[in-house]
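Given below, in the form of structure tokens, are the structures.
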Structure 1
Amino acid sequence: MGINFDELKNKAQDLVNQHGDKIEEGVEKAGEFAKQKFGHESQVDAVVDKIQGMIPDKPKQDNA
């Protein structure tokens, strides 16, 4: 019995699609914490922007 990575990937994609707005908020908060703790504002902002660019803009609702 092994791990079904395709199933895990699909579940992760569904969660991102459903809760992308919350994930974006969390990434923003983590970026603010990192800037306060370590500095490097421009690098942190670049990483936050890159991550947020990967998250869908609007949550999708499943009609199942």
Structure 2
Amino acid sequence: MVTTFIALAILTASALLVLGNLRTVAVDTFDAVATYARRARQTGQMTRHVAYFALWLMIFIMSYA
């Protein structure tokens, strides 16, 4: 029971921290994805990375279907 309470408290605190800084999280995520996409296009690796992403996305979706 105590372990469950501690886990829920940590989960709640983490969620509140993310929600409190949602704008910063969104901006940082966008910057990271944009930088990654720019580098992948410049090095000619975009197709390979998109295929790898699609594979993992398909695995993730199928695991919940």
Structure 3
Amino acid sequence: MKYGWRLLFIPLWALCIAGAAVTAFLAIGWVGWKAFAAAAVIGAVAGIPAGLWNTHKVRRDDPAWS
């Protein structure tokens, strides 16, 4: 399962961060397509490295887990 963890953790991190950004933007009253686009960019920029880090951490902590 070479790419299995990446396929799980990267979207999980990216979508959680983007969802938090959308919630924050809507809470401060920024409504419109630009808020959602900004949240998508924030989710991708922060979520991809976090997902990769999490994948490496899982593999490092338990190398027998497939």
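Every number in this text was worked out from the coordinates using simple rules, so none of it is lab data. Every value quoted in this text rests on a predicted model; they were computed, and no experiment measured them.
Taking Kirkwood radius over Cα pairs in Å as the criterion, the top structure among 1, 2, 3 is 2, with the largest value.
Out of 1, 2, 3, which one gives -28500 for helix-only ellipticity at 222 nm (-39500 (n - 2.57) for each DSSP H run of 4 or more, over all residues; to 500) as computed from the coordinates? Structure of origin is 3.
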